[in-house]
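Asks: Structures given as structure tokens follow.
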Structure 1
Amino acid sequence: MQKSFWEAGYRVFGLHPIQRDGSCGCGNPKCNAVGKHPLATNWQHTPHWSEDQIDVMAEVGQFDTGYGVLVRGLIVIDVDARNGGVESYERLLADVPAIGGAGLIVQTGSGGGSKHLYFKCDEGLALIQHHPDYPGIDFKSSGFVVGPGSRHVSGNTYVTLVGSPTEIDQAPAELIHGLSKPDRHRAYTPTGTVDVSHDDLADMLSYINPDIDHETWIRCGMAIHHATLGTGFDVWDDWSSKGKKYPGRDILERRWHSFGKAINPVTLGTLIHYAEGAGWVQPVTFEPNGDDDLPVVDEYQAKHIDISNIDLKRPPGFVGTVAEWIHDQCRYKREKLAVAAAIVAIGDIIGLRYSDDVSDVTSNVFAFCVAASGTGKESIQQAAFEIHKVVGIQEPVYSTIKSEQEVIRNLTRHQPSYYQIDEVGIFLDKVKNAQKRGGAVYLEGVLGILMSVYSKANGWMPLSGDVRESVSGMIKKEISQRENKLEEGANPTIEKELVELERSLEQLRSGLRQPFLSLLGFTTGITFSGLVTQETAANGFFGRALIFEEKDDVPPEKKKFRKRPMPLELELALQQLYMSGHYDKTATRIENYGSKVRISTTPEAEDMLENAMEIMHSLAEDHTEKSGMSSLFLRAKELIAKISFILAVPEGIRTVEHVRWAYALVRRDAEEKTRLVVGNDRVKDAPKTALVSRLESLLEREDGETFGVIVNKLRAFKKEDIERTLQEMLRSGQAVLEESIHPRRKIKVKRFKLK
């Protein structure tokens, strides 16, 4: 039944199972929410799962005894027969007859006339949960309810009486009117749901200097617009008018109306963070909208980062929106590659304009997209380039790397270099051969220079004498060519080029200042997997990178596929993100050595970020003896900070949601790279260990793999050894063998999967 809610666009999550003895599967014998206890502590931030993710959640038993439905965009009338709810419901039905026509009515597990009536409602409405005229009824417009088909601790089941999730209709106007809180709006913050008035917002703003930097001023306006559904203009205008930079009401009104079209809205949590930083303290009248059924988080949960329900194909916020558009350009299902391209592209856009207040990390990322030939890599790459083109930074996008000297030369033309390389596995193999055999000498230092530039984005990069001399020679030759052409007559274009070349030559003398280099590489598994060895991981190249591998060699093709044009609102949002309030149309060189917009971090997110670093450090210590790959987990600490920073910039503040998703992504990446290293490096001295590692990597695919595919992909191992090892993994419970019907051939197929 949870799938029907998902298909209707609602958000669902798993609940701790009810054990045979009636206790909660959370393990706490005193749990007071048996059958209603979410598996994930971050259930409030449940995304709309990808289809693969919700299927996996079902397969691993997260919905075995029940599931929760996030009450967002809904109002659920919860009638509790034990507390007079049935009588109250009769009065409510007489007062508002339209509620009897609810599109979905569910009999709850407690029985006796208790039921849930589902209606749609606007997310921004601030509604009361308890009405004095109707005791025994909860009007739930936040929190969650247990979905139909779930078990109740009594042994009963939540049963659908009428309708389905797709038939849920808008709530009757009389009901909304009777439950509305006067002059209050429902808003969502990283720590929960609150109902705010215009006076609350004005009070927060009174602590913030209206002459703050342009970007923060805009974000305050966007937060007010979002929190008040566009009705709070006077609050923003009154506060802004007190500043020396006040541009006038007409200009504010134009900006205000554009906020309603923003594809990456700034929410109330950002404004609260700015206000608290300026000294504002939440008063007791600041109304949180609590939920009676929520279980208390136990000490064990508080000490861990819960990533059980993280969907890595759905990045939070604006990055997720960009990933969705990128994926809409591809005929095949390549969601992991779309996420990689979105992360790198947004990292590139914000790289010269924003800074991080906690770790001072930069947003340049190395990412490798691995997928079978002919399955959509080109479409993803083209979409990434289109995003750079939309914001006007396509010139420093390069499709190949010819030499160490060329890397430096590109960085003298523009401060950033964005490498988007097709068949990067073949290129890296050439570099590897050059280093081992001495061929193609010009490639030998490429990996070293890439790593060096990568780490200098916040500082200076000194150059060796040989590299400086070589690149200087190239620039001087180009200067000489331009000067010769100018002798033939004046030419404004050549004169501008000459100025840029002389500037590049001057910069080269003192080294490169804050060079920004990113890499988005595309390759096949055949050419790439063997490159991830202990040597390349330990020297830091792959340790700095993220690997996004699509393990389905024949992915589903989208029906009636058409590329979705980039919506105007997405185009404008990308441009606004890049400009960050400043734009020089006359500039020919892409650069920014001036001030940057500083992205702050909530205290809760900072605590979680520190916790993530401690966990990764502990894993590094464990892998010192376990696999020898401690460096991968140490490098992962920086990657968590980078990815959470990229996710945070469009919203203006880093929250726990950003840190949790980044931690889940980077931890999975580090573990997968460790398996690749062991699978590649231990073939000779410990072949069984290598085989198990390679099998783990293959069987991690959501649908598993057939024996034939496994043998075909692991040709370095004997068929009988593969079969024997698979049987051992089945006996130990490390893997399972599942039988299904092939969708096209309609025959039974057996697939091995990691448990």
Structure 2
Amino acid sequence: MKQLTQKLKTGEMLIIDIPLPVCGKGMILVRNHYSLISAGTESSTVRTARASLLGKVKERPQQVKQVLDVLKKQGFVQTYRAVMKKLDAYSPLGYSTAGEVIQVGDDVTQYSIGDRVACAGAGYANHTEIAAIPVNLCTKLAKDADYKSSAYNTLGAIALQGIRQADLRLGETCAVIGLGLIGQLTCLMLRASGVRVVGIDIDPYAVEIAGRHSADLAMIRTSNGIGDNISLFSHGLGVDAVIITAGASSLDPVNFAGEICRKRGRIIVVGAVPTGFDRDPYYYRKELELRMSCSYGPGRYDLNYEEKGIDYPAAYVRWTENRNMQAFQDLIYSGKISVDYLTTHEFIFEEASKAYDLIVEKQEPFLGIVLKYDVDKPITNSQIEVREHNPVGRISVGFIGAGSYAQSNLLPNLPKDKSVVCMGVMTNTGTTSLRVAELYGFQFCTSEEKEILENNEINTVFIATRHDSHADYVIKALNSGKNVFVEKPLCLTEGELDQIEEICSSLHFNTTSAPHLLVGFNRRFSPLIKYLKKKVGSGPMSMLYRINSGTIPSDSWIQDIAVGGGRIIGEACHFVDLLTFLCGSLPKRVYASALPDPEHLNDIVNISLEFENGSIGTISYFSNGSKMLEKEYIEIHQSGVSAILKDFKELVIYGNGKTERKKLLNQDKGQAVMVQDFIEVLTKGRQPLIPIHELLTVSRTTFKAHESLRTHLSFNFPN
């Protein structure tokens, strides 16, 4: 299939061939008939991409600050990889479409193949022939609904949410500042509801269109006597509410809104404008209320709502983003509003770049620009060949999941010699799959897991997906006789761990002839850890591992027990493994306690460990610390020797009458050595890097630590 993309580095706009998206749980596949270009939002993205590097820096100061923070903590190499990954990626465009359902997820019951739908969502409802959409980000249309009008879906829902925030009544007056697409749609729906509408813009063309179609009074912002005209229109009261749909860097929209609004009126910010208004004379003396309107409405940015499809009860949240979409489509279908006049230009999908040239260069006046798709061409889902097929080397790699971590820490460290052949890559999005295949030399990209797991030429699979899919892919890959590298955690439940243990037992793991399994416990491969291990040796020791982890919002997938496992199962396995490696012994007892937390995130935790050889260790995982403090701190004591490791950059060893210091220029957590050693073990037929019983015990320890938080009991492991 084809998708419109742009590279942030060069601004180059391309229509690329990529695999069909995966129709996962709670999703549907939609064949687009039309998609709408949001001139305001998308033109800003396109202009930034086409700007020079200095121009990009000026446009995105917040991202520059983030880059500098990464540079300070992780060094030049990791920072460079992260920046280039972003600049070189194929970035999708678009977020409002209408089309036909061609496939539904296994758990989807409210949609059927052949349904007409309107879709929303950046990253989902893109300018592409086929889109994968979560069910709460699409709404069903009538069988004879017009696809072109329905493609205004996202912008209509945004406009409607702004109107709901204004809380207007029949016969009241509202001013709309900014008469682009969202402003025009806002005016249309306000007038259809019996509200008297004033439309204001700096563009004479937009004002003229609004005056003919959507506003009772339309004026250019710079026209003489504009305030007096609005006062006269509102019978001397001032407007009851102002909805700002403009995008501007000036304070004029918010200050002018205060000027024309009546006492105790409401001002709603929908567009991207600064809100540092002048307190006096208007906002203070009129006791004005300033409200923000969040995109399409309640549910936006909520993982449970948008990705898991968990709806809010209508009795308590009457208007969600999905119900706003439904209401907007009902207004169109019933004829209460008509958006036909808004479509000033239509391009076939293959000529999409001409549409963006029109917007950026302002070649002629425009409002709504739609892309039309060829829906008569056959749909095929074959892998995309990126390079010529080469004879398979000793190690033939398939990659499942290739997000930021994989692109920064795993893929760059695959050996470049002929012993390793990169065969196929599969990710959630076709754009990422294609870019990874091109950048790292894979022969094909795909959206079908069977083309990786059932490919007889692929003998080694890397798994770097979200945590909830790890176990399933591990089990399938092992049953196919393939070597497996899986990012931590190995799995999310003890039931999954039991299945993996059973498979490993049947395959006689820890022999050179069996498939190899490695979990991405990279810290034990760090050069400073290896040196520390050599210095302290094995045997009973006391260990303290403090992680100043920083906060992750409760609505992040990482905090979701079902998806990310939470921070104990999802992350603390790293630290259990490292203490296991340092003391050379398996955990035999675990107890955990957490700071009381109303959200029950369990990310301020102490985990106490006892090991079979008598060693003891404490993992202090704290999310409530200062960002100025280093993230990871390790302290080891054994037989008169003490060692302190800070952030895998600085090691100090005290003992034997002297102090030894080692310091690295850049942080090194061992990812490169881990990947390279894994490939070398496979190539030379050596024993696994980490014995399977260690991998299994470390994983089980994190499950028991999590259970200990719930039961307040300690857990012993059988010998």
Structure 3
Amino acid sequence: MPNLTHSLRSLLIAGAILGAACATAQAGEPDAPGSPALTPKAPHRVPRVAVGIQVDGVLGEDVWREALVLPLEYEVSPGENIPAVVRTEVLLAYTSSHLLVGFRAYDPDPAAIRARVCDRDNLFNDDWVALNLDTFNDQRRSLIFFSNPLGIQAENIEIEGSESCEYDPIWDSSGRITGEGYIVEMSIPFEALRFQRSVEDQIWGVDAIRNYPRSVQHRLALFPRDRSNICYLCQADKLVGFAGATPGRNVELAPTVSALFVQEREGWTEGRFVDRERKLDPGLTARLGFTPNIALHATINPDFSQVEADAVQMSVNRQFALDYAERRPFFLEGADVFRTRFNLVRTRSLADPNWGFKVTGKEGTNAIGFFAVEDRITNLVFPASQESDETALDAPCLGTVLRYRRDITSAASVGLSLTDRESYDRDAETYYNRVAGLDGFLRLTARDRIQCQVVSSHTRYPEWSVVEPCEGAELPSLEQPRGGFGGTAFDVLYEHAARGLDWYAVHRTVGEGFRADLGFIPHADFHYSEAGWGYTWHREPDHWWNMLNLGSGVEAEHTSDWRKVARALTFWFDYSGPRQARVDMWGGLRETAYGGKDFNTSIVHVEAGAWPNGALYTELEAEVGWDIDYDNVRQGDVLRLGPCLEWMAGRHLDLRLEHYYERLDVEAGRLYTANILQARAVYQFTRRAFLRLILQSQHYDYAAALYAEEVTPEESVLASQVLFSYKINPQTVFFIGYSDDYYGAGPVKTTQTDRTLFAKLGYAWVR
């Protein structure tokens, strides 16, 4: 193995030289064509109209002759502020209760338009248009409403300096393909938005976007992008109007009825099937808007059923607990308010609530979020420096969260987070976890911003939960401190972005005793620092490459008492070109300390994807290098492969096949081989109704003689789910489905272990 210190020094020198050269070249470059000037923009007035529209994708009402019409004149990706390759117009007007939006998307070849009849939120491989609204004009958070040419919907909340959040408001859309392209109409009720409380005119930030995927995925927009400005919303166009806009009564009631019937074998893989659960559960979720920007949500016996199987993730030879995405509507509402650098609020940890309520909103420069949920069980993650464990207390808990953020200026904000989770075990021994933290955001210049957060926790686990877990939970191998204990955590991120050169630096410390049981922090007892730079080149959209990005970085990690955990020299390379082809590669030289030994864990990872035609998508992930056998604490050679194929067969059928292969070889031979296969077929009858089949297969082969502890040589897990869905909007739904699981290990042949029949009926009453 090469000397990492020498390699690190050499690459740092090379990186500094290349970075300086790129910076010099950038300084000498003229501004890109169409680069916007940093001057205030005059707002466009949106007219108020007396009546609404019939959302039919026609744009035939008189309203549209009065509407504000704005052209999408710029291609912002991959072209850099060049003239748009096709013509698009967005039309805007409003009534006292609705924002009215129309799009005319012209196309020289309407037969090439990609548009599928699909479930909401699944349109992003299609042609689509979107309206992005910064309704508070605070340049920090925006709401995005998407539609494909057939009126299929999606929504997102975008937060500067953070990942986007899902949310599911109720609104209307329709689309129609014509001989000139396609037309989309949207009618967005003001109760689906949060906006300033004012009877006078308001100013909102706005962008209109069109996705035009052909050989190249063209992205068209309302205004040019300054790639030397790290703040996208600061560059947005402005709308003025909305005087007298009101969310009306802003009341939503969503009663649900769920039915569940579960059978399991008496001896898991043997014996007859017996009834384990049979229930009919009514529930109610309610929403009340106090003001245009603050809403109360409450729920009693809520139906938090997940109707889509989680994607299988590889769990063999992994250090830390796995996370899964949240899809439940109650928790998605206002989720952006609770986002911080540390994941202090992970609602998937609240598995089976009895009731809950929350308040979220923004008043002036103050944003607030609060929720309280009583959960029937208490899921726990025990983090450490080099591994984590999970268990559950068979006792209810009450989880409460308070979040407050104040915008000091349009470029700076501070926030406060408080979380509390409490339960009592069978001997009345108290469990609790309490967390308090402060965070800040500061945009220093158009190119630079900094985010930081400091958090403290205090925790007490019941004695029996550590030494005698509840039935069905595994005994954690990480012994927790007895009695009450505490810990702190700190994070700071500095980012610099320019048209070509960008760089960043981040430091994170999580103390040995820090816990965030309402969040997801499976890694503790460490100091981690990272710094890196990248340079991006852009070419014409039809060039054999239209974007290249190259960068490198350094990483160092130590335990809280400064014992080395890892140090690394990293690199990355990204490419995009015709056929929407992309290649993303990263890796580096890494040394890792684990179990009292030093290991070389250098790995190269490649992801590549392309669209051979408008209906077929291909993807491959590959990873090769040196890894650690964590079970036996020794060096290994790893190979991971992940091919994926998706075929959109016409407008209604979507077929997707994914395979994941992993093997680890140690000096004595092959340690294990893992194969995961996932197949998914969806037939969408209409935009409201679909039938979906999901099949998941996992198979593991272990060389039992090479393990220090006893393992089963072979293990198989199979799962299936079939679901029929009829969905008018995110809350007015009907589901009925069936799922089952199979298991086999060693001499036990693969056998069905359980089967479930489930149904749900929900209705949203909105006033």
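Asks: Looking at structures 1, 2, 3, which one was distance in nm of label points 7 Å out along Cα→Cβ at positions 516 and 652 calculated from, given that it came out as 4.7?
Replies: It must be structure 3, since only it matches.
Asks: Separate question: Of the structures labelled 1, 2, 3, one was used to calculate helix-only ellipticity at 222 nm (-39500 (n - 2.57) for each DSSP H run of 4 or more, over all residues; to 500), giving -13500. Name it.
Replies: Computed on structure 1.
Asks: Comparing structures 1, 2, 3 by mean count of other Cβ atoms within 10 Å over residues 340-347, which one has the largest value?
Replies: Largest one: structure 1.
Coordinate-derived values only; no laboratory data. Please read all numbers here as calculations on a predicted model, not as lab measurements. Cβ atoms are built from the backbone, for glycine too; each structure is taken alone.
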